[in-house]
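Undergrad: So, here come the structures, one by one.
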Structure P
Amino acid sequence: MKVLFIGGTGVISRAVSRQAIDRGFELSALNRGSELHPAGSTHLAADINRTGDLYAVLEGKKFDVVVDWIAYAPGDIDRDVALFKDRVGQYVFISSASAYQRPPASYLITELTPLSNPYSEYARGKITCEERLMQAYREQGFPATIVRPSLTYDRNFPIAIGGKGCYTLAQRILDGHPIIAHGDGSSLFVVTHADDFARGFLGLLGNACAVGEAFHITSDEVLTWNQIYETIAQELGTEARIVHISSDFISQVAPQLSANLLGDKTWSLVFDNSKIKNFVPDFEATISFNEGVRRTVAWFREDRARRRIDESVNREMDRILSIYSGECVTDP
């Protein structure tokens, strides 16, 4: 199967690329830097925002499947539809589970859950992309499939507050510094290892029945946020000093966190995976959170250079904690 990934260098797409190559897919990766493309794939060097370059590098090429990992705005969809309408058998758009209704009318999320998120511009962009893509499917027969990942991890810690893709929260835990959990830490959430996601995702590629459909792909393991942070601390060999602060308070004093909290992680959410299991019968998420975090911690420990500390994240958490404790009363 000839597959093109646009982007393909993120947490999820790296895992999908590894498994696709292991399965014998003929994978091409379109991005700007040759050092970014997955080993075993063919690199197509182009800037996705330079249409002329795209047509040049894709001239004469057709694919069974194209996956765009980095489409965020309706213009990205319009570009892809024009670019691939005559050269692809299936086009897969990577949306987001944050597009689902917030606050949710029900904690149980299915693909029929409405798409609405007044808190997150990112989620609203994904919703608009989905609408534009399904219009192209209905009116032009463009072979679209939509996939909505939720919080997925591999070489990163799946957290709500504490920095993305860095070691900052882990180091705070190791140093005995307090960390923040929103609310009382008892809301439910689902985190998914990228290797599990990849198995379900690859089963959709080249699957004619998946055209015109939308899917989320998550673990069936449901955790509280307290359990998430406590498990990370356990795998680090210590205990976490968790300070519970309401999402509303955090959003008030640190508005930049509002989209991530009120627009996603504040609410109890459990994903019904019946649909992906129906379309990909052999899919099952088998990596427990304990095992997944054990792998993440081991990866960081293999190389000190990986343990990057983002001091801006430390300052942000310390500031929120200071305001919450009454030590600071200045406006944000």
Structure Q
Amino acid sequence: MIKVGIIGFGGIGHVHASQYPRNPHVQLVAVADICPEKLEARSMQINLGPSGTCDLSGVRTYPSGDELLAREKLDIIDICLPTDLHSEYAIKAMHAGSHVLSEKPMARTIEQADAMLAAARATGRKLMIAQCVRFTPAYELLREACRNGDFGRLLAFSMRRVSPPPGWGGAGSWFLDGKRSGGALIDMHIHDTDFANWMLGVPSSVITSGARFRSGAIDNSTTLYFYDGGPVVTGETSWGYAASFHYGFCAIFEQATIETGYRSADVVLTRVGAATETLKLSDRSQYGAEIDYFIDCVRTDREPEKCTGFSARETLRIALAEERSAAAGGERVRL
């Protein structure tokens, strides 16, 4: 039985905790958070809605990640802390002998990300960043179609991910401190940056038009990703919307268009010269899927090739280039 501890028990910590009981090979044995009320809550709200129900009966709780690491010997530490703390606690956990699943973004700086990778090499522990879009059925389908050439060459690809300001973090939330979270561009838009990286690789350059808003960082932006000889790729994000959180994509191939439907589990496929189809995909939780994948990697002693630490580091490098471009008034930044 794989023994797991979670450090950071806010919204995403509750989401992860709700998924572990579904896997027969794992046991959640400990959680830590500096806020006692979070450890007492059975459910929390995030941008997607309720986190799912957590039953912590039989689970040991700690007032800090440091105390959990000092008192527990665990196979996996799941880090759900604010972004600027990911590197510190991932490194501590790996040196304590645990494999690490850490929330996205990988870190706030490239230096922090590189320190995480160095710790993984030094300790021989597995490190995976929870880029959940890589485990979302609609995005998996699109990447496979792009790689297989099922509909010819990809000509254009647009992504959109917008949300109300992250009030689910409460008053004084770290999300709204751009120095810690990176604002919407680094915290939320990183999902789409990561998918572009996963499907198409690192672009040659980016141009981002962005505005500072709620967090003091870039909370509204549109990015052009440039791929040599490749498709036109754009990504839009915002924490300025008053409506509910939503996201989607539209991919235009030579012989078909693939786009997300009105429900997140649906994909709309329009082939040239044929009627539009709505594809019903699995409604599995992308969070459960990424957790199951990492657990299987630990059980079978293989590296998490679908979402390597280096790949997540490159996603962060792209996003930080977008941040620099926006700060410079939309200058092209080369990668």
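Undergrad: Of the structures labelled P, Q, which one yields 18.3, 58 when Rg and Dmax of the Cα atoms in Å, for residues 127-206 alone is computed from its coordinates? Can you show the working numbers first?
TA: Values: P: 18.3, 58; Q: 15.4, 49.
For Rg and Dmax of the Cα atoms in Å, for residues 127-206 alone, the value 18.3, 58 is produced by structure P.
Undergrad: Can you tell which of P, Q yields 21.4 when mean count of other Cβ atoms within 10 Å over residues 63-70 is derived from it? Let's see the in-between values first.
TA: On the way: P: 21.4; Q: 16.9.
The read-out was computed on structure P.
Where a number appears in this text, it was derived from the coordinates with a stated rule and is not lab data. This one's a predicted model, so the numbers in the text were calculated from it and none came from an experiment. Cβ atoms are built from the backbone, for glycine too; each structure is taken alone.
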